[in-house]
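Alright, structures below, take your time with them.
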Structure P
Amino acid sequence: MKDIAKRAGVGLGTVSRVVNGTGPVSDETRDRVHAAIKELDYRPNKIARKLVSGNRGSGFFGVLMPLFIHPFYFYILRGIYRFVEEMDMNLILFNRGKHPEQAMSHILQEDIIGLFVMSHDLSREEEQMLNHEKLLYCYLDYHKPHRPSVYVDNRYGGKLAAEHILSKGLKYPAYVGDVGNPQQQIDRFNGFQRRLEESDISVVGKKLVPNQFESDTAVEELLKEHPEIDSIFFFSDSHALESLPAVARWEKDLEIIGYDDLDFTGFLGLTTIHQPKDEIGYEAARLLYRLINDTVLLGEQEIILKPGISVRGPLALEHLRNRSMK
């Protein structure tokens, strides 16, 4: 604000009154201040104004989501909302989608006191923009060194999937995942593969698909290329769900393992790795709130949650098999 005052030829108090819309300022002076703001590309630091006013516990959190359509994200949102409702706050959702620069622009214009970055990384430039605005942020379902993060130990989740396969005496596992190879998948597959290799078993086939709806085709191709396959670990429950027509058409029983433990898995009898989805959101909201209020120590800025396994079965495939026979 000092630079604006100098450029406009006014005092800091005058700039503050123009920016905050408080107190009398002549039209000519206001125009000079606005011109200086535009020339210097200044954006008012809204979080600072909230903190100065002592209003740390109210307002809006922002959530930057990679997309709105995947059900997994809404479980996390439910956990965030549970916390913000307790604190008499609210949420604004931002869709990163195909235009991340637009999403970041909207974030910087909104009156939010903190931002959750869900399931993906920010570029160095994006982090610098948030830091310039002194807008605190927290990664969730994603881990980044030296940044506040709340995430599940996906390597351990992959290990649990492998141990389930080993416990059944199966020896020819395969994997179906996402072609984008996100951090979550890298960790899950590495944990899965490492545990199998400890028992001298290899992943005999691996297919990565551009979206979950192509899992059916991927499984068909895997089984043709490797008919010995006796089990398949999927990146997510949604991928496993879309593969079931191909699983039902196969003449042999296959052990299918999903990841996330979404609600529909219980009805299908699908064994899956359980993620504490609600807890991810709640703990991230609690961490970001404490960061804003300066009550977090450096060693407390990373929260790692443990997954579990929900063992079910048999898979409800009869309806699909009856349809394929008609």
Structure Q
Amino acid sequence: MAKLKAILGPYPPPFRGVEMQSKLEFEQLRGKALFLGTSDSPFNGKNICLVKRGPFAVNGPQLLLKIFLHRNEISEISAHYATTFGFLAAVAKKLFGIPYTVTCHGSDVNLNMKRLFFRIFNNIALKNADKIFVVSKDLGAELIERGYNHKKIIHKPNQIDKKVFKKLNVKKKNQILCAGAIQYTKGTDLLVDAFIQIAPQLPNYSLLLVGKAAENSFANDLRSKIHSAGLQKRIHFAGEKTPAELAKIMNESKLFVMPSRSEGYGMALAEALACGLKAVATNVGGLKEAGKSKNCIFVNPNSEEISRAILNQLKYFS
């Protein structure tokens, strides 16, 4: 029996970049892969074995057991996210002799390399990998700067699902959209501050924030700020959406804003541009690749520049 490539990573939901990319790789292999991973809604299907997403101290041993049980079926492992799944792949290589590649998606490099404990896990994952894929050139440059073997590093940009993220014939709303986890690194507060500054100039516009609150205290502080500004009826938290739901919302919106302080690639920006939106994005990390379009303006990650860029982009609709 032919052996299978094992995809080791998170599976949707949630519908975030790493989850969608690992799922997409699995689907593109058309039955020639085995998915071993975590999910908020786990299930077991044909060539799919998932466990409930939880602490790595719990998920790690669970997935290592699954690798052990399937070790004779696996030809190689493709791990998504160095700190956790990449580390597991390194352990599996040591124990079972299974070769692996690891894909770095952003925060595993941009943030976790600054944390000693996580950096140790990253080092094990990256130094023992047969190949290291990076979703942006910026990530690759940082790894090379940190001394990792440049011959093993391969630039592999994220892919969007063009069957879902495309222009739709729907009516536009006076709506500014941001899609991404509600947290400090995503710069949600910068966008809220920018909208508060220019709200009097945009009396008919609302701001829609799509995404899961990854940091509850941060999200609560934002809600308090919005309430103090009297804009609770114009700034809305929509929660997480499926890709199809997000594509519809993107097509209904007039402008997409990605105000990140740190970003590995910026899938939501690429998806918004594929839906035909004008966009404003910060000039950090992989956003410069994801947003390579005449419809995107790049600014520094501060509310003043973001607010000016929003007004500039909305001139097209006046």
Open item on the list: If helix-only ellipticity at 222 nm (-39500 (n - 2.57) for each DSSP H run of 4 or more, over all residues; to 500) computes to -14500, which of P, Q did it come from?
Closed with: P
- [ ] Using relative contact order in percent (Cα under 8 Å, 6 or more apart), single out the structure from P, Q with the greatest value.
- [x] P
Open item on the list: If Cα Rg over 2.2 N^0.38 Å is calculated from each of P, Q, which structure is the one that comes out at 1.26?
Closed with: P
Open item on the list: Comparing distance in nm of label points 7 Å out along Cα→Cβ at positions 153 and 273 across P, Q, which structure shows the greatest value?
Closed with: Q
TODO: Using the calculated result 3.5 for distance in nm of label points 7 Å out along Cα→Cβ at positions 161 and 217, pick out the matching structure from P, Q.
DONE: Q
- [ ] Assign the value 0.30, calculated as FRET efficiency 1/(1 + (r/R0)^6) of positions 9 and 89 (r between Cβ atoms, R0 = 35 Å, to 0.05), to the correct structure from P, Q.
- [x] P
Open item on the list: With mean count of other Cβ atoms within 10 Å over residues 81-88 coming out at 27.1, pick the structure among P, Q it was computed from.
Closed with: Q
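All of the numbers you see were taken from the coordinates with simple rules; none came from a lab. Only a predicted model underlies this, so the values are computations on that prediction, with no experimental measurement involved. Cβ atoms are built from the backbone, for glycine too; each structure is taken alone.
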